[in-house]
Structure 1
Amino acid sequence: MPLNGTLLLMSRKPPPALTPIAFVQAIVRAYEQRGLSPENALALAQITPLSLHDAASRITAWQMERISGTAMQELDDEALGWFSRRLPWGSYGMLARASISAPSLGVALKRWCRHHCLVVDDITLKLTVEDDTALLSLTEHHDLGALREFCLVSVLRNILGVACWLIDSRIPLQGARFPFAAPPHADTYALMFPGPLCFGTAQAEIRFDARYLALPLRRDEKALRQMLQRALPLMVLQYRRDRLLVQQVRQALATHPDQAHNADGLAALLNISARTLHRQLHEESASLQALKDEVRCERAKELLNRTGKPVKQVAAASGFKNEKSFIRAFRDWTGVSPTEFRKSLHE
């Protein structure tokens, strides 16, 4: 079952027509390359000749799912003509099965990239880490011709969708780059690749926080079988849950205490709403107050251990308005007073 749900822009009912007709035209070219007619696929997806030839027209997620799924079966090619050889029905499911037993997302993605190279010669997928950023890059080895844009967009959306599904988490992008000029329908890229976009680069790639690579997979073989029954729309679901949110909250509290003193300020730093912040923390069995206390406690311990600052200054540096409330909170956290804690470190 294919994992090529790359271009389905999901939303609530009634579904808006957001997918550019250029991607449908690419599927039609795939039929033409095989000497076959796309008439049945277009009819099943309710795409009229008028809209097909109107460069400005858009189709819904349902229509894109229908024509993609039909074309993959009729062409027996889950890659829809992108590559020099077909990817028979079930190819991407095989890649998913090879990755699902991995202990972490990083290992799973490396397996995906390695096994992808075994079935496709035209491109290479590679996962690298630069400082704190994970980079999934795509190198082209042959001219992909008229289907180039559709191919590069689809492959990157596929692997991003798989990654999100494997860890059951949204993976916010730090950037997406494409080695071609911005197309007329460039506005849809912000929906497929939320985050900074750049066109005309050396290669296609997406970037995200490398900490996601350490997260364990949350899917098993049973979940995989269920997902493969209808993989196309699943691959583009915009996950609400972000399993790195707790870590991101801790970091924001530690590095921007003045801006993160309340939920609104913290949410602004994380580019989410305060309501979403509270909801996602609740889903992860965490609370903002508990995380604040954790960060302040660690800050106080560090200052008591590494500096000779008076307790009053440690209290202020840890975000407390007065020394008395700090001493009371510190005793609740550790069972001892700040002075007793500092003394125990040097005994």
Structure 2
Amino acid sequence: MHQGDTEGFASEVLQCSTRVLECERSNIWIFNEDQSEMYCLMAYDQLTGDMSKMDPLSGVELPNYFSHLKRNEIIVSENAKKEPMNAELLEDYLIPYNIGGMIDIPIRSEGKMIGVVCFEHVGKTHLWSIEEQKFCQSVAQLITLTLETNQKKALQEQLEQIIKQKEILIQEINHRVKNNLAVIMSLLNLQKHNAKDAYHERLFDEIKDKVYTMSLIQEQLHTSENIDSINLEDFLRNLVQNLNHSYGQGKNIHIQMDLDVVPVDVSKAIPCGLIANEILTNSFKYAFSNHHEPVLNIHLSQRSGDCVLEFKDNGPGFDPKVDHPGMGMDLISDLSGQIDGDLQMTTQNGVSVSLTFPC
């Protein structure tokens, strides 16, 4: 019963209950979805010891009998052959099997009648006592538990299969996105060689950095079991390593990172990553050009459900009132708004940027 083995349990319960009731036949019938037909889950004949399945019963052929069953009540027949409600069963069932006393007990699930369990005496009538009727109801309840367990098990297996298919699909999508980003970076590299001056070469490099930033996030999603968030700590370490390799050659920048493990929702990961890329790129490109002891501090923590990301360099700073082409300040501000972030910046004695946003 606990395994949801309906046929195995039906066989056992019919044998035991038929023996206890001292009757000769018993069977379990289950309605289809619209209750227009019943199929036989199991039928037991104690005289022969046979366990079998009988042909389905149709509501079209037995409208009166089905009508009585659908009332969701116990049908007690002391003499089954003489009961008007059983008239449609007379020629094809009651006479051939010589059924005398018969009782039909509704099988209910979630308030709905889903079938019936029948106990039958062969060759004699029978007055069904209250105790016997209660016993039959208990048997019906056990059958209900088994059927519900079977249904839950089938739904669980179906759900597990759907989840497995979704995981495979998501992995495939992540893999394709990752490959597409790699193709885009390759195309940018090819086009960079056609640039006519250093200015346009720098533009290609900046676009490549942004694409690389998105590819880092995609890489985490591809390799992680968690598909709805990324580890911002790992992302920042990889990003800093790449930018230092691209822009920090010969500058000997002392990079200090104090990073907590902070999971960030994937919907905010890319805007946050692009913000980090812009801020760090500005520091690598502009803060340490003529600096003997360059220092870059990066701090990441989580406070009351908010992510706090801080960057600080010891460069010369800049005047925020003066336009600085190429520094991406508008992009940083726009991306901060996308993730409901609070962006604070000071530009004296180096640049210090603090970004707080919901994780």
Exercise. Assuming 0.00 is FRET efficiency 1/(1 + (r/R0)^6) of positions 53 and 181 (r between Cβ atoms, R0 = 25 Å, to 0.05) as calculated from a single structure, say which of 1, 2 it is.
Key: 2
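Ranked on Rg/Rh (Cα atoms, Kirkwood Rh), which label among 1, 2 comes first with the largest value?
On the way: 1: 1.10; 2: 1.40.
Once Rg/Rh (Cα atoms, Kirkwood Rh) is worked out for each structure, 2 has the highest.
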Exercise. For structures 1, 2, calculate mean count of other Cβ atoms within 10 Å over residues 77-84 and state which one comes out highest.
Key: 1
Self-check item: Which of 1, 2 leads on distance in nm of label points 7 Å out along Cα→Cβ at positions 45 and 261, largest value
Solution: 2
Quiz item: When you work out relative contact order in percent (Cα under 8 Å, 6 or more apart) for each of the structures 1, 2, which one comes out largest?
Solution: 1
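Only the coordinates and a few stated rules stand behind these numbers; no lab work does. Remember, it's a predicted structure, so these values are computed and weren't measured experimentally. Cβ atoms are built from the backbone, for glycine too; each structure is taken alone.
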